[in-house]
Structure I
Amino acid sequence: MIINIAFVLLLLIDFSVAGLLIKPEEVLKENFPKAKIIKKNILLTKSQARLVQNMSKVKLPHLVFTVYIAKENGKTVGYALLHTHKVRTRNEAVLITFDKNCNVKDVEIIAFYEPPEYIPSDKWRSNFIDKNKENLPVLRRNIPNITGVTLSARVLTDGVRQSIAICEVAIKGRF
């Protein structure tokens, strides 16, 4: 009897968080099917960090980011940035895909360690498509809030806005 209860509790714990949802390589292949993908880690300088924070109005969680550069026939066609941040008490990893001008093409949640009911839907995440430095995403302004998932919506919106700023300041035209 105790073993059965322990097994059920283990299953409940295991399914209470989503964990790894999709590999970044799968998202990149979908968004840039013909491109060669180059993975790089970038370290923002203090001046770049200041610019990013001023543009995004969000404090940087760290200065090192993983960037993917998509190239076709030797020319850069787009980028992707892996952005990690805390939602409530646990981490989320999001891959924001951009065209070569830092316009958002896709926002994909790669890993989510909060309960799965807090994951914003694909439809809601589509609100970020085509956002850029002239049209930064702001919750309740050009990005709708999600009842019951307000914290996830706010943190993800801030992360995408910050990623646009990082793309503009530290990635665009450098690779």
Structure II
Amino acid sequence: MNKQTLWIVRTAIFLALLVVIQIATAPLGITLITGSLVNLILIMTVMTCGLSSGLVVAVISPFLAKLVGIGPLWVLIPFIALGNCGLVLIWQLVAKRAFKEKFIGTVVALVAGAAGKFLILYLVIVRLLIPLFLNLPAKQAATVSATFSLPQLATALIGGAVAVAALPAVKKARASRAS
């Protein structure tokens, strides 16, 4: 299989996995579970398939989720994609840096990525869009604001922590397959 075909297949698998996880966990109504799994998949995509795959999954997945009936208002979807891209970019830039100990790099990426995604979503959606551009009823504005505040930090930290635990095993399995 050539490199381009392999890239398409791997990216499509992670994208499909992410959407299936969202569909499967949405009926639970527990953002902590769904969000943590979404962040885990985003991180695993960028760390195992590369930045371009990570960004594709980060951008397309919120739109696909909304098309199948999961997610908030359509107007928020591009900003969710932006937050996902922030998470993926930070993991790529930080975790792959030349730290003496790779584990330290992944832990720094975990904290920085979670903080970055949280700040993007909180500042853009809660502090900018909701009060200035979206004319939402007070109750709906409060619900959307609550969704895009601290729960985003928590789910990014949880998904990142699971990724930190899983990455060594995944990389070891990939290395043994390559040899």
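Out of I, II, choose the structure whose coordinates give mean count of other Cβ atoms within 10 Å over residues 112-119 equal to 16.6 when calculated.
Values: I: 16.6; II: 22.1.
The correct label is I.
Ranked by FRET efficiency 1/(1 + (r/R0)^6) of positions 24 and 96 (r between Cβ atoms, R0 = 25 Å, to 0.05), structures I, II are topped by I, which has the highest value.
Assign the value -9500, calculated as helix-only ellipticity at 222 nm (-39500 (n - 2.57) for each DSSP H run of 4 or more, over all residues; to 500), to the correct structure from I, II. Provide the component values of the computation, followed by the final result.
On the way: I: -9500; II: -26500.
Only one of I, II returns -9500 for helix-only ellipticity at 222 nm (-39500 (n - 2.57) for each DSSP H run of 4 or more, over all residues; to 500), namely I.
Starting from the value 43, 21, 17: which structure in I, II was Cα extents along the principal axes in Å, for residues 56-103 alone calculated from?
Of the structures listed, the value fits I.
We did not get these values from a lab; they are worked out from the coordinates using the rules stated. As the structure is a prediction and not an experimental result, all values here were calculated from the model. Cβ atoms are built from the backbone, for glycine too; each structure is taken alone.
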